[in-house]
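What follows is a group of structures, each given as structure tokens.
Any read-out appearing in this document is the output of simple, stated calculations on the displayed coordinates, not a laboratory observation. A quick note: this is a predicted structure, and the numbers were derived from the prediction, not measured. Cβ atoms are built from the backbone, for glycine too; each structure is taken alone.
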Structure 1
């Protein structure tokens, strides 16, 4: 496992690495493409540090050029095709943006399958590595690692959705099919859309609210668009939902690398990276909370209402299992595997 690249190196080490890389021209240039704006903390800090660590570890032989906010063209749901076709070499996206294409990885998007982002990200990566049927979904790309955001929050314009009854009739943006199923079970109308489209949808009253983590608040200026934010957490520390992210690489590009450069990529992949990205998303929640507190009202749903919510959404897991079975997979075994990994990595 490599050392955490988020820890700042000493000035001497940085200068030495810079001189070394300057002397060694890049042999491989990788185009990184994603949907979030470059100013988003996850890009400006996390991904940028990750790419720089790859450059340093390869002695400058690998350069990762970052293209954010869909700068290379297309829409967020097309990112998986872009990396599979070689239009992009590395992508960050949500498998849930292409409903039905990666169903088994969505086990962690079933209601109340998230603790915090760090623990859940490690469990998710371990779940992927433990299940060949999940790996088979990504046979057309080379997944580097998976992670999740922290417990999702329910934001609204107007009244807060602080009880189960208040979900009724609300149009809420959702990121994936399991989350849509949960919102429907609560009486809301789910509206699927990639996160970059959400601010305009809120501003134009296309939706009444949304479910996203606090981490994304700064990038989308969400605190200026909503009036209320309600956190949901049960007695075991589990939240209503999370979203699965993947950092995927073009398979042919990865396989074309010499062994030593493959190792550099491998060292920046797997559960070590899932943990680091999850930890970043966990810690980034506090920044978003503070911004919400500046212009909106933040509260936590009462325990009795969370219990009602768990009861109202319990059939989503049953429906998820049935859907997996219909696809020729063992849905019960997959959900039990996801649960076992979450129990293993939860503190």
Structure 2
């Protein structure tokens, strides 16, 4: 059996730093709501997978990481990208397919990437990012850095072959990686208990002797503490960790999904654990008043509208650059 993770060394947050995390969560949600609006206006084409309801997971994890840590993920990555430091402007412009986007408009919703903040990309092939994440962690170890890779995936991806192979190699070579499963209860429209006999995905790590943890991620402070323990364990050289964070998406799998497969009343019940509302309640208990909340909401609204307007006004990519990242330059 792998050793248990040590307790987090982080202290509890006071009102001011916790309010900063709340603002990040509110910004992610508002930008996602603007993305939904743009999709209905056909300014965003193709697939669009929203992160609404899961904001505490990415924001809490970011608060537990260092700037040099690498993140790699799947296609529900808008919130993770912003939590890691991708600007709302660059992300929204990428959703619009514009030249000012994070990948110059060539990636779109499922392929946000920004090497400046070590966000190593979202990927559309379910589970494929796990193998890439193991490769990122291998490079971090070979270069003798102090950085860790967080590899994000959903409960559905935990049944992919690439995921198991990646865990085996990560544990064999004691790679500095944390596999983060965001269990939001549904793989597309299939409930977790209908797709897997094992519903705690962190237990999959026991098959390779990997350290593990599992917890509810609706409270951003809980996520910060538990993810800190996992990240620092991997950073110490002790080996990789698999973490399952139980969360819930408020929207369908994608913008084209009406989510009629949910049992009646489930969404309303889960919204009682809305991470933004939970943190606001805690902040009020710490003495934060209406004026401070309104100031945050005003800043968020300006930033979200700015991102939308920036993306809308930005130019389309030059068609001449269409194959720039597909083929090597001639003569090379």
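Using distance in nm of label points 7 Å out along Cα→Cβ at positions 225 and 321 as the calculated read-out, with 4.6 as its value, let me know the right label among 1, 2. Derived from the structure labelled 2.
Consider the structures 1, 2: one of them gives 2.7 for distance in nm of label points 7 Å out along Cα→Cβ at positions 241 and 273 as calculated from the coordinates. Say which. This figure was derived from 1. Comparing FRET efficiency 1/(1 + (r/R0)^6) of positions 97 and 177 (r between Cβ atoms, R0 = 25 Å, to 0.05) across 1, 2, which is largest? That would be structure 1.
Determine which structure produced the value 3.3 for distance in nm of label points 7 Å out along Cα→Cβ at positions 73 and 265, calculated from the coordinates; the candidates are 1, 2. Please list the in-between numbers first.
Details: 1: 2.4; 2: 3.3.
For distance in nm of label points 7 Å out along Cα→Cβ at positions 73 and 265, the value 3.3 is produced by structure 2.
Of the structures labelled 1, 2, one was used to calculate mean count of other Cβ atoms within 10 Å over residues 105-112, giving 26.0. Name it. Mind showing how you got there, number by number?
Working: 1: 26.0; 2: 21.5.
Working through the options, I get structure 1.
Which structure, out of 1, 2, was mean count of other Cβ atoms within 10 Å over residues 201-208 calculated from, if the result is 18.8? Corresponding structure: 2.
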